[in-house]
1. Upon calculation of helix-only ellipticity at 222 nm (-39500 (n - 2.57) for each DSSP H run of 4 or more, over all residues; to 500) from the atomic coordinates, which of the structures I, II produces -15500?
2. Which structure, out of I, II, was percent of Cα pairs over 15 Å apart calculated from, if the result is 67?
3. A value of 0.95 was derived for FRET efficiency 1/(1 + (r/R0)^6) of positions 23 and 39 (r between Cβ atoms, R0 = 35 Å, to 0.05); which structure in I, II was it taken from?
4. Between structures I, II, where is relative contact order in percent (Cα under 8 Å, 6 or more apart) highest?
Structure I
Amino acid sequence: MSAEQDEVRRTLALYAHRHDSRDAQDYADLFSVEGSFVRAQAQHRGREAVREFIADLYRTQPEDRRTKHLCGNSVV
């Protein structure tokens with residue numbers, strides 16, 4: 001496996017961990033500066049827009065809400 005493939009797998013794993021920790025900045029840092037988060041209702045362009053979106057999402061959820069995202073093996 002290449003170093004690039006390992007980095008993609010690492011990013012996928014960190015995505016789940018950071019989302020579950022509810023840290024909007026650490027979560028957004030996984031995206032490139034010009035990256036996008038696309039969902040059915042909207043597209044959030046740029047790391048700062050992703051951070052704002054996810055921070056707003058976390059604010060709308062109960063403070064005691066806990067999640068556990070799991071990632072299986074990925075073909076990269």
Structure II
Amino acid sequence: MTDHWRAYAEFVPDKIHTQSKAETYTVEGYNSIFRHFLARLRRKTKCYTKSLEMLKYSVILLMKYRNNELTIFS
């Protein structure tokens with residue numbers, strides 16, 4: 001799912017590409033949550049991830065906390 005930006009048609013095959021603003025809201029919602037809670041995803045100056053592994057663990061911890069699977073921040 002993508003919005004109607006023309007550049008997507010150049011690298012996403014038509015067979016699997018669906019353009020619809022109605023279906024991109026979920027992804028944008030998650031992007032907003034990540035940017036809000038993880039400084040490392042907001043800017044590239046002081047708080048950024050140098051390790052892909054640490055980024056992975058940060059996202060996993062955030063998702064577990066948001067899904068009430070983790071309560072260490074209470």
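1. Label of the originating structure: I.
2. II
3. Value 0.95 for FRET efficiency 1/(1 + (r/R0)^6) of positions 23 and 39 (r between Cβ atoms, R0 = 35 Å, to 0.05) corresponds to I out of I, II.
4. Values: I: 34; II: 19.
Once relative contact order in percent (Cα under 8 Å, 6 or more apart) is tallied for I, II, the winner is I.
Computed from the coordinates by the stated procedures, all read-outs in this text should not be read as laboratory data. Everything numeric in this text was worked out from a predicted model, so none of it was measured. Cβ atoms are built from the backbone, for glycine too; each structure is taken alone.
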